[in-house]
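Colleague: So, here's a batch of structures to check.
Derivation of every value follows stated rules applied to the coordinates shown; laboratory data play no part. Because the structure is predicted, anything quoted here is derived from the model rather than measured. Cβ atoms are built from the backbone, for glycine too; each structure is taken alone.
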Structure I
Amino acid sequence: MALMTFTPPIAPTPGNKHAPKIKLLKADFGDGYTQAAPNGLNHIAYEISLHWDALTETQFATIRQFFEDRGGYRPFWYQPRGFNTAQKWTAPAWSGADAAPWSFEAKLMQWFGAEG
């Protein structure tokens with residue numbers, strides 16, 4: 001099954017956080033000498049926090065439905081601001097406020113696993 005592409009009805013509010021999670025193998029030899037190497041092929045994986053302010057109820061429902069349909073574990077394509085190409089992501093957490101104006105937040109984790 002082909003991956004869905006996340007195209008929100010409105011772009012996220014500027015000021016979202018991009019944080020790399022870096023996995024390294026390290027050995028400390030004493031006297032301050034350390035040797036490090038990447039732990040795996042994809043040792044840098046990004047976590048981003050997106051938020052939307054001032055949504056309409058329909059925009060809120062569209063964004064929420066997309067994440068609910070993915071269930072927190074199904075990957076999807078998305079190109080966040082600051083990335084040159086679309087990447088695969090999962091959304092393990094999201095929340096929203098259902099008062100005018102509506103708002104929504106989602107945590108996305110870069111995904112390197114199988115597509116289905």
Structure II
Amino acid sequence: MIIPGLKDVEIIKIEKIGDRIALYVQLPKCTYQSPVCKKETSKVHDYRIQKINHLKCFERLTILFYKRRRYVCNFGKYFSENSPFVVKYQHHSYEWNQVMSDVLLKPKHLKKLQKY
């Protein structure tokens with residue numbers, strides 16, 4: 001199944017929660033360069049689950065539960081993998097942000113905002 005904005009993502013599980021669809025996703029495991037020592041590492045420290053709002057799928061709101069890997073470098077410093085669909089510490093995907101900016105910047109909405 002191809003879902004917009006989720007290219008090269010492994011979908012672990014799909015479930016219906018109320019009127020929403022929950023997708024449990026993760027990226028394929030690979031090596032990353034440590035920001036501290038600049039060496040390649042594939043040693044996983046732990047996983048964190050990040051809840052992300054995404055676009056509608058099948059006319060239902062979609063929530064991503066992203067299993068983000070945290071790696072450890074040779075100096076014992078921890079860092080997260082780079083995600084292609086969400087910025088670190090954010091709760092909305094890139095696609096969701098693009099759609100919202102398009103909706104808010106349409107001229108008909110600006111006319112409504114000028115009244116206030």
Structure III
Amino acid sequence: MDGLDIKFSALADPTRRAILARLSLGEATVNELASPFEMTQPAISQHLKVLEDAGLIMRRVDGTRRPRRLAKAGIEAMDQWLGMLRTALEKNYDRLDEVLAGVDTTKKGKTR
């Protein structure tokens with residue numbers, strides 16, 4: 001669970017979330033990732049560096065190309081943490097369902 005702060009901090013930026021969404025379709029180069037944005041290639045590169053430092057993406061060397069792809073371990077670490085929260089939330093809802101099931105919703109003795 002180490003490094004969750006930096007991972008979630010990296011996700012705070014909508015451009016970086018859009019980059020991750022694009023990479024969920026498959027690896028891409030900086031130019032391919034930059035094309036939908038109205039920003040310079042160096043600005044996109046800075047976003048990629050933040051995502052790499054957070055462990056959310058990785059770079060592969062392919063000759064002169066440097067395509068990026070999602071980093072399975074980084075994404076799984078966040079998913080594991082969120083899964084823990086989902087489990088706790090489900091337990092809370094289950095307890096609430098039990099309490100509500102025990103509440104008598106009919107008002108005895110009152111007539112209109």
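Colleague: Tell me which of I, II, III gives 26 when you compute relative contact order in percent (Cα under 8 Å, 6 or more apart).
Modeller: The value was obtained from structure III.
Colleague: Computing distance in nm of label points 7 Å out along Cα→Cβ at positions 15 and 47 gives 2.1 for which of I, II, III? Provide the component values of the computation, followed by the final result.
Modeller: On the way: I: 2.1; II: 1.4; III: 0.6.
Derived from the structure labelled I.
Colleague: Of structures I, II, III, which gives 4.7 when distance in nm of label points 7 Å out along Cα→Cβ at positions 31 and 87 is computed from the coordinates? Mind dumping the intermediate values first?
Modeller: Details: I: 3.9; II: 3.1; III: 4.7.
Clearly, the read-out refers to III.
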